[in-house]
1. Have a look at P, Q and say which one yields 1.8 for distance in nm of label points 7 Å out along Cα→Cβ at positions 31 and 63, as calculated.
2. Computing relative contact order in percent (Cα under 8 Å, 6 or more apart) gives 24 for which of P, Q?
3. If helix-only ellipticity at 222 nm (-39500 (n - 2.57) for each DSSP H run of 4 or more, over all residues; to 500) computes to -17500, which of P, Q did it come from?
4. Starting from the value 33, 24, 17: which structure in P, Q was Cα extents along the principal axes in Å calculated from?
5. Here distance in nm of label points 7 Å out along Cα→Cβ at positions 39 and 55 was calculated and came to 2.7; which of the structures P, Q was it taken from?
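Derivation of every value follows stated rules applied to the coordinates shown; laboratory data play no part. Computed from a predicted structure; not experimentally measured. Cβ atoms are built from the backbone, for glycine too; each structure is taken alone.
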Structure P
Amino acid sequence: MPESHREAINRARELGIPVSHVVHGEDGYYISPRGVESHGGKEAYASCRDDGGAKDKCARVAHYVDDRAKS
């Protein structure tokens, strides 16, 4: 579920997730999964969530894109 920028930052801080994991999508802001370091992976996560994908499916996509970016 997308949220506002401020809400996403506050929730990330509460969960102990770095603020750098807050990503902007078309519908709002999302917190990308831990372990995804590349910008492309984070953008892939936001894009997948914008399209209505489930969190676990989008996390797998984000990790895949992140791994390909590192290669």
Structure Q
Amino acid sequence: MARFILDVANADSKKIEKIMYDLFENTFLASEVASITCIDETNSNQFYDSPEKNIISEEQINNYNKELKIKG
């Protein structure tokens, strides 16, 4: 299984839901088992041109783990 980070520069939940729906329903992902979990609704630890600055914070990891427990 491959895992990716998708960074969306928009905190409008309705727009994000539309993006996610379009991504899962109108692309190759429509026939795959896939999920997306929001780990941060802020601009913390965004992506930079320099790879060593592109980190996931401990808080973001904890948010991901918390969401998994809620869904599970």
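1. Values: P: 1.8; Q: 3.4.
That value comes from structure P.
2. Values: P: 27; Q: 24.
Of the structures listed, the value fits Q.
3. Values: P: -17500; Q: -12000.
Here the read-out was taken from P.
4. On the way: P: 33, 24, 17; Q: 34, 30, 27.
Label of the source structure: P.
5. Values: P: 2.7; Q: 1.3.
Derived from the structure labelled P.
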